[in-house]
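Some structures to go through are shown next.
Rule-based calculations on the coordinates, nothing more; no lab input. Just so we're clear, the structure is a prediction, and the values are computed from it rather than from any experiment. Cβ atoms are built from the backbone, for glycine too; each structure is taken alone.
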Structure I
Amino acid sequence: MKDLSDYILPTIVVLIVLYGGFKGVDVFNVFIDGAKSGFKTVFNIIPSLIALLLSINMLKASGGLDVLLSLLSPIGDFLGIPRDIIPLTILSPISGSGSLGVYESILKDFGPDSFIGRCASVMMGSTETTFYTLALYYGSIGVKKTRHTVPSALCADFTSFILSPRFVRIFFR
């Protein structure tokens, strides 16, 4: 038996088509124009995404991520960030899939109700894949100079890295 939720999306699509028809809009041609525009956006984004994904894979394959981890561990200790979630702090602004893989590994190793698992969960919920997002959105509209966006976004991510363990300590004692 199907749930009601299985009918929500088809119902919305039908309502949009009916509303467009009621308003006298050629729904099919508008859909085709939107799809063409979407393909143009994809072609504008692809170079930025390829460069980002290539650099992430090169960092992992070269061992640079491990070097970065060993360099950042003392800073993490000073800031109260558990050593086991430092890889998440490194990958979170760069790669959504990479940080999700690290997150899943943390949950498998420590459990979702452990201190480390909770810290990782709060971080995943309060950070953004900054560079991916910038490459996607700014690449789609052709922005070359990001001005204050990168420092502001990284500052927000850094704030999350520092505050996540503190809030977990406060709220989950």
Structure II
Amino acid sequence: MRYRLYFMLPDVASARAMLDELLLARIEERRIRFCAKEGSLPAGMPEINSIHKTDMVHGVERGILVGGVSGLIAGGLLFFFPLDVMLWRALAMLALGVAGALIGSWIDGKAAATIPNSRLQPFRAGIADGQVLLMVDVPFRRVTEIEEMIAKRHPEIRCGGMEHHIPVLS
């Protein structure tokens, strides 16, 4: 299980140094992401993508739940109509539930892709002022080690918290 740690770095130079230190601490580059003003990060630094910038993952999760429940309810209505075999009713209910989950996740994911990520809201002012947000995903057993390493080497870096639920796609 991985935890996502958030840190506010004072500038791009500090972000570059932090990237090097995290790589030396054996954190994979695909687990490290930076968010800064548009165009301020140099090439070669891992930037956040649309999955991190928007609430798309939350929208897909919500769409699966709402669409799946709606499909199951629609499928449940089939029990009131005469079909010859009970197995067909059950299969139709299951198929409608899966179809509802797929359609709901697609529709809600598309809608949520236009909404900024609410988790990044506390950091938007700092990013606008030229600071850089560091997001790093680490195993639970290394959380304390990474936090202590950053605090020891860079006292100017502000810890922005930790997220326990990290979607598989991010």
Comparing mean count of other Cβ atoms within 10 Å over residues 88-95 across structures I, II, the largest value goes to I
Structure with the greatest value (metric relative contact order in percent (Cα under 8 Å, 6 or more apart), set I, II): II
From I, II, which structure was helix-only ellipticity at 222 nm (-39500 (n - 2.57) for each DSSP H run of 4 or more, over all residues; to 500) = -15000 calculated on? II
Out of I, II, which has the highest value for mean count of other Cβ atoms within 10 Å over residues 56-63? II
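Suppose FRET efficiency 1/(1 + (r/R0)^6) of positions 48 and 72 (r between Cβ atoms, R0 = 41 Å, to 0.05) works out to 0.70; of I, II, which structure was it derived from? The partial results should precede the final answer.
Values: I: 0.95; II: 0.70.
For FRET efficiency 1/(1 + (r/R0)^6) of positions 48 and 72 (r between Cβ atoms, R0 = 41 Å, to 0.05), the value 0.70 is produced by structure II.
Could you tell me which structure in I, II was used to calculate percent of Cα pairs over 27 Å apart as 47?
Working: I: 47; II: 41.
Source structure: I.
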With distance in nm of label points 7 Å out along Cα→Cβ at positions 32 and 160 derived from the coordinates and found to be 1.6, which of I, II does the value describe? II
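One of I, II was used to compute Rg and Dmax of the Cα atoms in Å, for residues 24-103 alone, and the result was 22.1, 67. Which label is that?
Attributed to the structure labelled II.
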